[in-house]
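What follows is a set of structures for review.
Since every read-out is calculated from the coordinates, none of them should be taken as a lab result. The model shown is predicted, which means the values in this text are computed figures rather than measured ones. Cβ atoms are built from the backbone, for glycine too; each structure is taken alone.
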Structure P
Amino acid sequence: MQVDWEEDRDFYREIRFLFAAEEGADVPCHLLIPQRGEGPHPVVICLQGHTSGMHISFGSPKYPGDEDSIAGGRDFALQAVKQGYAALALEQRCFGERRDQRKGATKQFSCHHGSLTALLLGRTMVGERVWDVSRAIDALAEFPQVDRERIGCMGNSGGGTITFMLLV
């Protein structure tokens, strides 16, 4: 795991870090820690569905149309921090920074190629995303500001599917 940077915001501290879920599968994350209240804080893992990426969770538009997603209430990492929770936004496979980078790939958040590749390896995209979240929970051990005994997970659309599968 490597911490890329840390920065204080209006009401939270944002930590950008990267960890390896498995060989060749680096997972970029943003951990938002409330500046008020005593730590360690309970943490909510925030999973976006089919959007342009995790940046929606912490209200930082990057692409056209992101403002509409954020205004639609999908900035749930910010909402969690306002309620006193730490929030972990992680980039799911095939979305945002982990989108298909091959020449000719047209959609910012297409899962088609990645899903077929997973199947060829005897895996599923859902399974790979669940694995990444499990490894993210392991990575949280590096942050004493977070209470690893109190972890929740939430998501919309595909993020909700991964949240459900974590419980199964």
Structure Q
Amino acid sequence: MEQNHRRTIRFKLNGRTAITEIATHETLLEVLRRDFSLFGGRESCGQGLCGCCTAIVDGIAVSGCLYLAAFVDGAEVTTVEGLASGGKLHSIQESFIANCGFQCGFCTPGFILMTKELLERHPQPTTDEIRHYLSGNLCRCAAYPDIVRAVKAAAGEHNR
């Protein structure tokens, strides 16, 4: 006899109430993509090692490919799509564009969300702190110098 392992979760998604039914084994990334058409986060390694699937849950960056969707019940989730407001990009997003902090763009959402968390915790990070904090994110195009420059510029905007 097959059991129904589904449940309904309710959470804040990019500032709005979200309700969806999930299977208990589904990841946050799967649910964000399938149920909410949020495609900024991508699965690349499937092991939580590259950062492409990053989402922010209650202020903490998580690997969406490993984080069970059931854990966001009652939480606040932010995706890269939720950073823009009123048709205007977030200052971190603007900084990545202005400083060429991406090439193909596949990893960019994860870097942007990690930068948001970094600047919330360390508003004026040093180059070494930036590199250390972002070390869990991989850029296959090797745009690292531009990413560091974008984070430094965003830190300046963040503190205005």
Self-check item: Structure responsible for 15.3, 49, with Rg and Dmax of the Cα atoms in Å calculated and labels P, Q on offer
Solution: P
Quiz item: Given that Cα extents along the principal axes in Å, for residues 80-135 alone, derived from a single structure, equals 41, 26, 12, which label among P, Q identifies that structure?
Solution: P
Practice problem: Compare mean count of other Cβ atoms within 10 Å over residues 88-95 across structures P, Q and report the one with the greatest value. | Solution: P
Quiz item: mean count of other Cβ atoms within 10 Å over residues 64-71 computed as 14.0: which structure among P, Q?
Solution: P
Quiz item: A value of 0.65 was computed for FRET efficiency 1/(1 + (r/R0)^6) of positions 24 and 40 (r between Cβ atoms, R0 = 35 Å, to 0.05); which of P, Q is the source structure?
Solution: P
Self-check item: Given 1.13 for Cα Rg over 2.2 N^0.38 Å, for residues 16-111 alone, calculated: source structure among P, Q
Solution: P
Quiz item: Here helix-only ellipticity at 222 nm (-39500 (n - 2.57) for each DSSP H run of 4 or more, over all residues; to 500) has been calculated and equals -7500, so which of P, Q was it run on?
Solution: P
Quiz item: Of structures P, Q, which gives 26 when relative contact order in percent (Cα under 8 Å, 6 or more apart) is computed from the coordinates?
Solution: P
